[in-house]
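So, here come the structures, one by one.
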Structure 1
């Protein structure tokens, strides 16, 4: 009986081995990229750009194969990276700190994604009904506040301002909801305050019944809202392919920011997000998030937010990012290939 069972098991194992092709050294490196909201996060748009304009991103499908993966916010990406399901996470400074402190991930900031609160660019507003119960920031006590994900960039900026006014997390009710559903929930009196992404600002302005009570920039200054973060061991194992990836990525970001591509860039944004063209009229202009054309993140801004969040009790402790948790060599080397300087 034992011999028969062993033979059967061996046959099954042999079949499984034959059915699964081993990875070859020249196979493209798979890169799963987290994102939470588009077109602010360009990752899903870059997937489309690579299909439409392979000349802009010529290494895709050859030395690497990138794929955008959607999440509700930045904090859910921590566990996905911890279990190896995500090679690049789109982290806010707060979620980056939590990945280091709580998840003990050995990670590096490698690239800019988006920045807000910079003069002349989008600054996330926190919006209430003009005739609603919130007249001042202090009135938020006892009210219902919408957030896309606890610990996300939008959430952390919102809580920084509230902590500065002595309002603790237990003093209000947090309702997690997708950004797209926040304005209807405010209208239906299901929440009392929301954070508004740029694609919804024209609706807010045209309705005439909402007002901004404060902005993310007023809460914590200009910010590295989201940065791309990678595990150190993945960088070490796949550095040549990652430089190819960032060469393509920088070209892709610049393609979207180039005014001569605006009509097609907006068409891609509409196709990917399924939002109306009029809702995306702001995209890739000064009314949008700021994006570095060289993909260089503002590490100092990320550090300021982490330090302030720790001081206010939003993080268990501060984390010193540079030099241990920063690696900008990938984007710098990729830029050198493109620009020669």
Structure 2
């Protein structure tokens, strides 16, 4: 099966492309390289022995998308392309709505024109907003607390309306929690441009000497140690979840929503200690004020994905930290 992967040189997209290739499927990547590097393709080739087809371009380019869909005889799409920094979305909302919402609509229109109607969409647990009840189930109320989360929620609403208007579509929204980790080879991992927005890559850069210390945003939340609690999921488990969703969706029309998480929450301080254990050193940190848009705690109820997709996260917190440290220590400055 030929799969268009938008944002396929990004962190989650690249790991998913490896899994697709190892399954014998053919990913065709479209990526603007705004938040990724072309050398990712070399690493995918090293791991799998295959260099996937790559087209540099923007997901908002309708003509390009139709050309790729037709020329490569695409059968399904996995849509990763999107901006994802919560803090930046608060200060630059128009940029996020244009890229994430408008870009997704352009993609779906191109798919419609080419009669490609199987889509797996990269959504986010941020669509649950500042939820009170944990763990989060797929039928929990949605209300995002920042423009990034709003952009994901808006796309989900577009998807719901599209599937209602045309039941021949099969669209799966995967609400993932906090992706971390790296490929076990150490050849691929998360390589954020500029200052990392997420906890694990920041920890890794502190451990490798690129950053002086970790800033812990708030220690006065209503959590066991006062720091934010999140459900961290290994990127390989997450990639496998996309393959399971694609297999399910390609044979079953409709609108599908699944959480992808471990079902367990870990605090920032727990992650700090676990990463220190993995890299063999104590990591400097200081407590600073909360970030706007952050919620106190969030973790998944992953049972629906387990029962319907036959998918379950397999990797432990130690795996996440050890694989991240292997990647960062072998690639202290990220991808070349």
Upon calculation of FRET efficiency 1/(1 + (r/R0)^6) of positions 175 and 207 (r between Cβ atoms, R0 = 30 Å, to 0.05) from the atomic coordinates, which of the structures 1, 2 produces 0.90? 1
Figure out for me which of the structures 1, 2 the number 20.0 belongs to, where mean count of other Cβ atoms within 10 Å over residues 167-174 was derived from the coordinates. 2
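Computing mean count of other Cβ atoms within 10 Å over residues 31-38 for each of 1, 2, which one ends up highest?
Structure 1 gives the largest value of mean count of other Cβ atoms within 10 Å over residues 31-38 among 1, 2.
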Structure responsible for 25, with relative contact order in percent (Cα under 8 Å, 6 or more apart) calculated and labels 1, 2 on offer: 1
To which of 1, 2 does the computed value 15.2 (mean projected area of the Cα convex hull in nm²) belong? 2
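Laboratory data are not the source of any read-out in this text; all were calculated from the coordinates shown. These figures come from a predicted structure and were not determined experimentally. Cβ atoms are built from the backbone, for glycine too; each structure is taken alone.
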